[in-house]
1. Can you tell which of 1, 2, 3 yields 3.5 when distance in nm of label points 7 Å out along Cα→Cβ at positions 83 and 195 is derived from it?
2. A value of 36, 33, 27 was computed for Cα extents along the principal axes in Å, for residues 99-186 alone; which of 1, 2, 3 is the source structure?
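Any read-out appearing in this document is the output of simple, stated calculations on the displayed coordinates, not a laboratory observation. This one's a predicted model, so the numbers in the text were calculated from it and none came from an experiment. Cβ atoms are built from the backbone, for glycine too; each structure is taken alone.
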Structure 1
Amino acid sequence: MNKMIAFGAAAVVALAIGQATADEEAELVIDGQAFVTKLDAPDDSPLPEILSGWRFRNSETQELQTDDFENPAMIFAEYGEELWATAEGETGKSCADCHGDASESMRGLRASMPRWHEGKDTLFTLEDHINWSREEHQKAKPWKWESQEMLAMTAYIGLQSRGMPVAVKTDGKAAPWFEKGKELYYTRVGQLDMACAHCHENNYGNMIRADHLSQGQINGFPVYRLKWQGMGSLHRRFKGCMDNIRATPYKRGSDEFTALELYLASRGQGLSVETPSLRN
């Protein structure tokens, strides 16, 4: 399967060379299903409108995401489907043995993540849920955050929510995490003394080098980035941003990145889940 993934990367890398103008008024439609990529901002939003990152991509990248056959991210989702049915661990069970048809049992999960896990009394990302289930129910070893298996499974589970509106809860026990994420979003860090807001709130729509700055919405993760020539998690993207401003990044799966994920998800409430999406 890894050979298939590598082939998919090679097949589209040439598209990263040309930078066509993004069509910010384009509409995303996949297999006849229209996706919400633009919303009026709620009264308490710091943004005048809510825009998916898809609207800031060049026209070739936008077009690739409209076709599941051409979208290289779908290779990972297909691998995830294989993993879903594969027995693992000491129990010899597959995900399907407990959860059945993913299109029913996993529908809506990606749209609500991250969310509170009562058993562990903490906020869980989708990756946390997957590894908890592997250890608790399959008695299997957890997957590494950026492993092919984890990316494939998050892509496959996320696919079951594709088209559904992002709907995370930020009250109750999740409230302190939301506030921490908000604090991180506006905190200047690194040698460049910058915060997330400097790019994704104050300057979205502008160009930085060859990239068109988006609002940093996370409704498409995990994403296939042409720059990466492969799939990557949201926390990988967080790390990349911190590296760019010469700050010491938090670890993938850290409380800091998880809190930031919740806050960013809340900023995109109502946008359609696009998982697995394609970005420059």
Structure 2
Amino acid sequence: MKSFYKGIVSEAEHVLPIDSSLLRGDGVFETLLTIDQKAIAWDRHYVRLQKAANKILITIPPKIDLELAIDAILQDEIGRNRLRIICLGDGGWFLTLIPVYEISESISLTKFPYTRNSNSLLAGIKSLSYSDSITAIRYAENLGFDDAIFLNENNAVVETGLSNLLILNEHGWQTPEISSGCLPGITRELLMSWFGVKEATIKFDDLLKAKAVYATSSIRLIQRVEKVEQKLYAVSEEGSNLIIAFEEKLMGNLNP
């Protein structure tokens, strides 16, 4: 792992801040895909970071300061990496960079037994207080699945511990609406803008009845869901075409 902290890029361990804001999970973060020396969809990620900071009443660094830090940590990098920008409640901030290893073609999902509150202060933002998402993943893995699906207080599908959700049904491509409490994902946003994906209220039964289900995120982009609970999904030609078309369009414009 590489880090950027107080103007210095380092590969050494134990150089990041251990302060009260970090220990309390008081802050926000963004996770970006980088390819070589480019941060993908950086402008959109910065806007989301600023909105999240505004919501929890903290200040983040000026955009130019973060851009200089990104340039520094990506210097001489080749290939795909996961870049995290962490902004703390006390005004501190740092970056980390780790390689993106091979991502599986498909994943399996189960339902998480705890509700995600769509009216929560932390709904829809990438808060450092991330225990619910991490616990959802542990819960799923203990049952032999890869990730877990959150439902909200209205029994509507929200997202998984790591990703937004995308389904294909008789109405076309749909994703849970923002009012569900889901993160306004960058890949989700681009799918809606570029490929006409529509927001909808999606119930768990809608997932089980869908022709195909996908998980979307900035790192995975679009990943096929092969199983939800005990329901298996065949490979979808429409889904495979969407995966190819999305990546081609993104690689043609790395900061859309």
Structure 3
Amino acid sequence: MTEITEVPEAVNPLLASASPKTGEKPRVIAVMPAYNAESTLQKTIDDIPRGTVDEIILVDDCSSDNTVGLARELGLTVIEHETNTGYGGNQKTCYTHALERDADYVVMIHPDYQYDSRVIDVAVKVMQLGILDFVMGCRIRTRKETLDGGMPVYKYIANRCLTTIENIALGQNLGDFHSGFRAYRREVLETIPFMNNSDDFVFDSQFLAQAVHFGFKIGDIPVPVRYFDEASSINFRRSTTYGLATLGVVATYWLNRLGIRRSKLFEQKTVK
């Protein structure tokens, strides 16, 4: 079971400035998978341009700090997990509740201030124009800029290698397959069977392969990279595990595509 706490929009001027859903203005919901984000949550919220989102849902994965209390003070919709579900499990809750709350567009932004939330409106407008169905934030515009932003060298090298392999294998041309800034049209979340995905970090790689399988248009926009002590990041061991799991996702995609071994990751989602 999860507990949902709602605060009237008037508590937060960011939300109060957003127009209610009408026939002319789609409903945009930002979702934040959170774990010990107290020190960075306020800065992330402050960067979101006023009037660009109608609601912010924060899903807390059993934080030990005051993430939940601060989120409530800021007027966010708060969902608390009773047990830690992992990064992928957190996203499942984020997307499920965003769909239930009638989102037309869903933007995932990490509350750790690693990704620049000022670009939310840009991502949504690209989708509104029908150019893309799924927008990624690309942290890697140039090597110097990325490394100067604090990305560890080993992560940069791993990112470049994995992104190249995935682009070739999945027929895409994305600059950063492993970005945590993602925005979707409602139809993407209604189609992709994300509840079949892993509860761990490889959820992201599986979701991208699924989006390709179902024929959605994927593209990216530049997002400045920020690496600092408070920003969440997995260590070398977990990064290695994630990299190997991502290669496994690519293999699973092709085995399914060739009809050699069907995977539940690519089954048509049943909408009740």
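1. On the way: 1: 3.5; 2: 2.4; 3: 1.8.
For distance in nm of label points 7 Å out along Cα→Cβ at positions 83 and 195, the value 3.5 is produced by structure 1.
2. Numbers: 1: 36, 30, 24; 2: 36, 33, 27; 3: 41, 31, 22.
Derived from 2, not from the others.
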